[in-house]
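Structures for review follow.
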Structure I
């Protein structure tokens, strides 16, 4: 993460990576304020066993580009938007990578998507991980089906009241 203020969003990724059984580390490394530490960390990531790197930053942060420039590992960018009135510069920054600096960008504040994508990347060479991701997606489908059944049984107003959505 570019800043510890990104941690409330990124905690979702950490929680899901733990659920998948993926060893991971969470760091605050800035492309602007701790560039040498960032580059050193990224250059050693593959030797340290990493299969993908998830970067999260708000504002017009260049964290993902700085990371991608120093590794051949897949880089997943999570643009952070802390308030509804904050500019979308983080999103545009993540989407507008220079030629030859590929990253994949998930949804704004999409930490869970980043974790799922990282697990899918790992799953390309790990059957057990692929099975865990499949089970997770099946669990999500089952939950959606159960919610739909409840909605159909209760109707819109009662369902909203029962789920505290109003």
Structure II
């Protein structure tokens, strides 16, 4: 079921699988949000949705990017721990400033399939699929980098709380 939202009221939750770059009928960038049971159109760019989510959890986008760099050295297309306790780790499909950049929730990805020159198909754990115009190598790299970041950050928390 598709719901249209005309302003920034969408809050990323553990149910959010992807914040996809989309275009309206006039060619303006907007976001298509995939959740496990719902789909939304939000009249904001994906980066604005991600930035809002960071602020909602008391963080800044820049701070999370710097944190990723500090933890594992990733500086470009850095994955983000929007809220690590609930497993909300998102990775960008391109440079976050690229209007075609989408954000994928790492914990919801089941597999990535190549579609050749068309890009990739992301298969989510609930069976939903979405096509993204990016190479299989880039997507596999982003999934691996996010897994590495999750592991390293999780190890830090384990040391503190054990």
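Kindly point out which one of I, II the value -10000 was derived from, the read-out being helix-only ellipticity at 222 nm (-39500 (n - 2.57) for each DSSP H run of 4 or more, over all residues; to 500). Let's see the in-between values first.
Details: I: -16500; II: -10000.
It was calculated from structure II.
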From the coordinates of one of I, II, log10 I(q)/I(0) by the Debye sum over Cα atoms at q = 0.14, 0.15, 0.18, 0.21 Å⁻¹ came out at -0.68, -0.78, -1.14, -1.54; that one is structure II
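When relative contact order in percent (Cα under 8 Å, 6 or more apart) is compared over structures I, II, which one is greatest? Display every interim value, and only then the final one.
Details: I: 21; II: 17.
Comparing I, II by relative contact order in percent (Cα under 8 Å, 6 or more apart), the maximum is at I.
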Comparing I, II on FRET efficiency 1/(1 + (r/R0)^6) of positions 73 and 153 (r between Cβ atoms, R0 = 30 Å, to 0.05), the highest sits with II
Distance in nm of label points 7 Å out along Cα→Cβ at positions 17 and 89: greatest across I, II for structure I
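Of structures I, II, which gives 0.9 when distance in nm of label points 7 Å out along Cα→Cβ at positions 97 and 121 is computed from the coordinates?
Derived from the structure labelled I.
Only the coordinates and a few stated rules stand behind these numbers; no lab work does. Everything numeric in this text was worked out from a predicted model, so none of it was measured. Cβ atoms are built from the backbone, for glycine too; each structure is taken alone.
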